[in-house]
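Asker: Take a look at these structures.
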Structure 1
Amino acid sequence: MATKKAAIPVLLMAVTAGLAFAQSLPAVQTNRTPRSESQAEAVIALTLQRAIALALESNPDLTVAKREIEATEGQVLQGQVRPNPELAYSLEDQSAQTRTQSVQINLPVEMGGKRAERIAVAELGRDIAVEELNVRRIEIRAAVVATFFETLAAQERATLAQDSVDLARKATDAVAKRVAAGRVSPVDETKARVAEAGVRVELAQAQSEQRSARGRLASLLGVNPPRFTLVAGSVETLPVVPSFDSIQQRLSASPTLRRAQLEVERRKSLVHVERSKRVPDVTLSFGVKRPNELQRDQLLFGVSVPLPLFDRNQGNLLEALKREDKARDEFQTLNVRVSTEVMQARERLDAVRGEVDVLQRDILPGAQSAYNAATIGFENGKFNFLEVLDAQRTYFAAKSQYLKALAEAHRAAADIDRVLGESTPNADKPANQE
């Protein structure tokens, strides 16, 4: 019921422009009053699934990653190319009677499997670029999920702050009437107005946080300024804490680790490329030679092979071997770091779920009960305004802490999915539905 009540003021505050975005986002019509019948006001609501779809479609980082894949296709194409043949012409002697002319074609032949190894390296480079795109998609998806629920929590806090302002205004009016009736001191009215001003400052801060969160979400979607007026979902649907066995199984298929493993394989293939260069290539020559003295053509055939006496590509081979070792060390380091990040995120999610449970079970009901009792007692003249103000602050502070804990839980779950590469956000459900 609290979620239903909180959604109504949000809809009333969130009516803004956004007609360009209305075709791609669902529109929620507000309750019309006689004054707004001719204005056709609508609230542009962004759901989680729609936000993810827009981000995966329009985020500029994904476009950059796709360009890299296109570039690696050129490397694969170039790796498949064979060496060009060479056309040679030679002229001997200046005298026409003793002149000798020859034309020949030199055909390089790669030995040692150079072409196959070169193609393997290029294809692994393309696989790494594809995996990089997958990693970027998962990271953006996780960032959208975390920012979406952060925006949703900020939206709820802004609604909460607006309710606090409304209640403070009513309390100020009630105190003013009592002062006018001579039942309480004018000092109480001054205190009430100061308290109302403080609550208004909190409202301005909450609205600023909401705008900032909406801006961060819009930047992930590739649209800035935001073209949606509110986000629709249930921040209270907490993600499940994954088991240790599930984490270990998903960790072995982590896209981040898979990308690092592909880099190790590419470095290994580069070692094979450098090793194949130690095998000298053979150049075959075919041609025709015509001495003018003999007045007939002579067939030419030749074979040339470099002698690897000094340059055996030993330096490049040593570099490739060391870079392979470096890639393996980086993979091991990344494996440890990723495992630590996942476990820390899991512990954070577990702790936050415990905090949320305590807030739901003990703190929020007690704070709300105390606030309601103080409000009723103030209206009946049994409590003074300071007691009502203290109960009000306690309740709204607890509610704000509750919303922050919910947002932190979703962020921790998004961090787990970002590393493990399996994003399973909560089901899309509007905030005004159970």
Structure 2
Amino acid sequence: MNHFQRKRGELCCEDVPLAELAAEVGTPAYVYSTATLRRHARVFKAALRGLDVLACFAVKSAPNLALLSLLAEEGFGFDIVSGGELYRALKAGGEADKIVFSGVGKREEEMEAALQARIHQFNCESEEELEQLSRVASRARKVAPVALRVNPEVDARTHPYVATALASSKFGVPAGRVRKAYRLAASLPGLKVVGLACHIGSQIDELGPFVEAAKKMRALFLQLRADGHDLRRLDMGGGLGVPYRERGRQPASPQRYGEALARALSGLEATVIFEPGRLLVANAGVLLSRVLLRKQGHAARKFVVVDAGMNDLLRPALYQAHHELEPVGRPRRGAEVVDVVGPVCESADVLAKRRRLPPLQAGDLVVLRTAGAYGMAMASQYNARPRPVEVLVDGRSWRVVRARESYADLVRGESV
């Protein structure tokens, strides 16, 4: 569910017409709905009532301070993968003891900053990282709470770029080495073994892979306890998908996901950590853009060129991802098949390929739906294009939560 609906034919975010926003802040612009984000956060937490849960939002999916602050208000912790994300989470009002530091490579200064902040735990991904963290913690005279991320070798049946639990993946410790790795962790100074972690991938629309991972992790968790490790936390990661296509396959609901995981992990006597990202914020945001011109290509090929490009929304170029696209104004009668493309000098800069849409003309406003996750987070200044403005709507009011970059911003920090 989302709060981007038509009122009198015009597309609005909650009670604010998107055309009104475009007139005020320009395009391209990311627009987020407070009501949608809050609702998704509450639905997710309610779905997991059968477990002792710590929900940590994956900062990498949407790192804007205003969005993080809303989620902190809803009781969420944060899953981070860098020192910069630690800074953002704390700046947004996140509680340090609800922060989990994931990621396959952490710099020593990032580890030290997290130790000084007293975060909830480090998810370590190799024996080498355990030794590195031990050195940093001992030097700082701190004790690092540690969970090892295991690769349970579960095929999440998702895009290969976001599948993280295959045997070929760079993530996690192979299951066959985990018991030995825990013995190492228990022997190292400056470390306290507190839990076990996994993450099998992203944009997963079936429950089967989650249940398979949960059963494997439960068995390993109990084995490690029998080995003498006092484990109290099981981190199951995130990855539940969202519907990018209006008429496409619908992922499992949070309710069904929560019920399935509660059954698989019942009686474990552990806090279960979940790290949702896309699930909470994807449908809470759109990318608002304006048509620059129409272009006739070879034969019957028609192009609609808009002012948003792959530097603003990388997912279609990187993952061949689908985002529903529609006009903001009342749709014209008729339909045509067009490629909606951006102005970036790359053939990959196609936002919507071979789409059947109402006729679009120069000056029309359009939105790309389900753009709240990994949209602005992955935006760049490629082709010396300033990154978009970000706007947060709350009922009839709205505010700019990240200013549009200027040309001066493009060269800030550079010198001749």
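Asker: Between 1, 2, which one scores greatest on relative contact order in percent (Cα under 8 Å, 6 or more apart)?
Answerer: Working: 1: 25; 2: 20.
Across 1, 2, relative contact order in percent (Cα under 8 Å, 6 or more apart) peaks for 1.
Asker: Kindly point out which one of 1, 2 the value 0.00 was derived from, the read-out being FRET efficiency 1/(1 + (r/R0)^6) of positions 90 and 226 (r between Cβ atoms, R0 = 35 Å, to 0.05).
Answerer: Values: 1: 0.00; 2: 0.40.
The structure behind it is 1.
Asker: Something else about it: Quick check on the output: 41, 23, 20 is semi-axes √(5λ) of the Cα gyration tensor in Å, derived from one of 1, 2. Which one produced it?
Answerer: 2
Asker: Given -22500 as the derived value for helix-only ellipticity at 222 nm (-39500 (n - 2.57) for each DSSP H run of 4 or more, over all residues; to 500), which of the supplied structures 1, 2 does it correspond to?
Answerer: 1
Asker: Assuming 19, 11, 10 is semi-axes √(5λ) of the Cα gyration tensor in Å, for residues 322-369 alone as calculated from a single structure, say which of 1, 2 it is.
Answerer: Computed on structure 2.
Where a number appears in this text, it was derived from the coordinates with a stated rule and is not lab data. Source: prediction; values computed, not measured. Cβ atoms are built from the backbone, for glycine too; each structure is taken alone.
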